[in-house]
Structure I
C-alpha cells in the first residue's frame, strides 16, 4: 500500500517531468482535494496508507494536470481575496493581479458616496463584483455584473449565491444591455443607467499571441482583444462615459505593455486624472481615471 509520502513524491516527479507549474504545490492540492482535507493534514500523515479508491482518483487527476489542465479546473475552485470561488471552463481563471485590482478599487473608492452603484464589466466568474459587494456590503451597494458570455454569467451567479453576495447580472456585449427597448412589448429590465465605480478586466491578449497550455483552457472570448489586444478596450472606453456619474472612478486591468496606450485613450475620451498604477511586480497594469465633474 502506498503512503501519502510516496504519492506526494512520485506525483511531484511526474508533474515536473511534464513541465507543470508548481509541481509540488499542485500535488499537495490534489491530495488534499481527494482526501477531503487540507495541506496541513498531509504533513501530519505522511506515513499513512492511501486507500486504493483514492489512488485511482489521484492517478486520473494527475494525468489531467500533466496534460496541462489548470489545477483550478481539477479542484473546481479558486481562492480569491480570502474566499473560495467556483472555477471551471465557463470563465477565465482569475489571476493574482486581479486581486490587486480589487485592492486598488477598495483603496480609491470614497466611502462617503451614498447609495453607490458598482459595475463589474466583463465579469467572468464574478470575482471582482462579488468581492466588492461583500467587502463594501455595509454601504449597501447596487452591484451589477455584465458579460457577453451566458456561461460566464451562470458561473458568476453561482458564486454570488454560494457566497451570499447581493448582485444583479446582465448578459451584455459591453453596454448593449443598456439599450432602450424599441418594442412596446419588450419588458426587459435595464441596468442602472450610471455608476459610481466601474471596474473592468476585459480581454486584452493580441489575437495571434501564443499562449501557455494552461491558458488555452480559458474561453477564447475572455482572452483575445483583437489584432493588438486593444480592440475591446477601445470600444469600452468610447462607450463608458455616459454610464458614469460625475466624479465616478474607473479602473482597468490591461496587458503588461498596454498601460500607457490605455491612459492616452482615457484622456482622449475626456476622462480626468488618468493615472497608471503598477502591480506588485512593478508592471504598469492598472489604468485608472475619473469621470468629469459637472461645472
Structure II
C-alpha cells in the first residue's frame, strides 16, 4: 500500500470570511507571504505526494493560475536580478503535479471527495482539507500515511478537544492499538451529547482506500442535507480496517477570521523577514492596552 496521490477539497464559498472572499478564493488569502493553500500543498509534497487534485468551483480559477508558470513575470524578475523572488515564483509551480476538477453543485464534503474517483482510481489517497493549516516537525499527512501503510488501512487524523465543543466536530469511537494510534469502529458528525463516542475529533487530514467511493456512491444526504464524508467513513470502517492517528502538530482553522489571524501571527513571528519586528511590535502594543 503506497500513497502517491492527494485530494484537496477547496470548493467552499468562504462565507465565514466575507466580504474578503466575495471575489478572492479563501484558499488564496495570504498567510504572511504565501496563499493559505500553498502551505497545504507543501505539506503534501513534503510527505512524498506526487499528484494532487484540487476540487474547486467556477469562482476559483485563481488557484490554477497561481500554481502555473508566469513567463512574463519570470522574465522581468530575471532581468531585474531578483533571483530570490524568481526562485519562489517557480518553486510554487513545481511543488507537485497539480490537477483540478470542479464540484458543479454544493452537495457537501463527501460529494467533493466522490468527484475525485476517476483521478484516484484503485489507489489509496490522502485528503487534506483546504481550511486546515498544520504546523509540525513532521508533516501531519505523513504521520497518517505511515500508519495507513503499516496497518494497510484507512487513517484519520485526530486530536482531543474539550467535550463542550465536540458537537462542532466529528466524534470517533476508538480503541488503543499503540502509542498515538487507535482502531476506529464508528464515528458521528456533530454529535448530540448522547451520541458522543469520545473527545477525539477528526481535524482535517485523512488517508483513504478507494473503498470510500463504493460507500459514497450510495450514501444519502445527512447533516445539513449534504453528503457528509463522516457518514461515508462510518460506513467504510464497518467494511474494512480504519485507524486514527493522534497526530503531533498544531492545527489552525483558517476558514474563520480568528483562526486565520492566529495562524498569520504565529507564522509571521517565525518568518525571517518579519519575526523580530513583529515580536517588538506586539510587546510595544501590549503596553498600550
Structure III
C-alpha cells in the first residue's frame, strides 16, 4: 500500500479509534489524505488572505451540489474592517475570531426562488418548513465545500455557529432581507500551528447499513470518552461553578453540560420574522 494510503488509514484510525480496511483508492490520495488529517484552526498568522483567493474559493464552494439546482445559498465576505469588528463583537464569546484575517458568513437564500415565482407569474406552492430547510442545507453544503477547498489551498478554517446566537443583530448588520438568513460564519487564514486531528465517535456507531441501527450505549460512550481524554483532554470543565467538577469529565459530560442551558430560543422567531412558515 502506498505511503499516502497508509497515512490516510493511520489518520482515520486515530480519529475514529477503529481499524479500517486497506485503502484501495489509486487516485486523489493526496487530497484524501489532507481531508483525513484535517482539523479546525483557531490560531491564525497575521498574513492576509488575498481577495483573489477568497473569490476563487467562493466560486469553488458554489460549484457544490444544490437541491434541485435551486442554488439557495449566498456568501457574504466581510472586507470592511469596521464591519468585521462589529460582527466579531456579536460573536464575542468566540474570542479567537478576533485573530482571523478573513471572516465570511454563509447564508440560506429562499428569496430568489420566491422572486422567480413573482417575476414569472407562478404560485409559490411550497411555503412550509421545507423551504427553510432546503436553503439551510444548501448553505451547509457550500460551507463544507469552501472548507475543503480552503484547506487544499493551504489555509485554515473554523465555522462560527455563534452568528445564530444573535441572529437578529447579525441579520441587521448584514442587511439580510426576508427569506435570507445566516447559517454559519467562517474564520479563515493561515494557521499558526498544525491543526490537531479531532477525535470522532467510532464509525460502528455512526455508519449504518440498509437501515438505522441504534448501537449507542453507555459503555461505548465511556470508551470513546476514555480514548479521547488520552489524546485530546479538555483543558477545563464547562459550567464548573454551577455543576462542579468530576474526575470522569469527557466529551459526553461536556456536551450534556453544554445543552443543559437554553440556547437560541429566539431563532425560530427570527426565522419566522424573515417570512418563513415553519409548519
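What follows draws every value from the coordinates through simple rules; no lab data is involved. The structure displayed is predicted, hence computed values, not measured ones.
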Here semi-axes √(5λ) of the Cα gyration tensor in Å has been calculated and equals 39, 20, 18, so which of I, II, III was it run on? I
Percent of Cα pairs over 16 Å apart, for residues 76-139 alone was computed and gave 67; which structure, I, II, III, did it come from? II
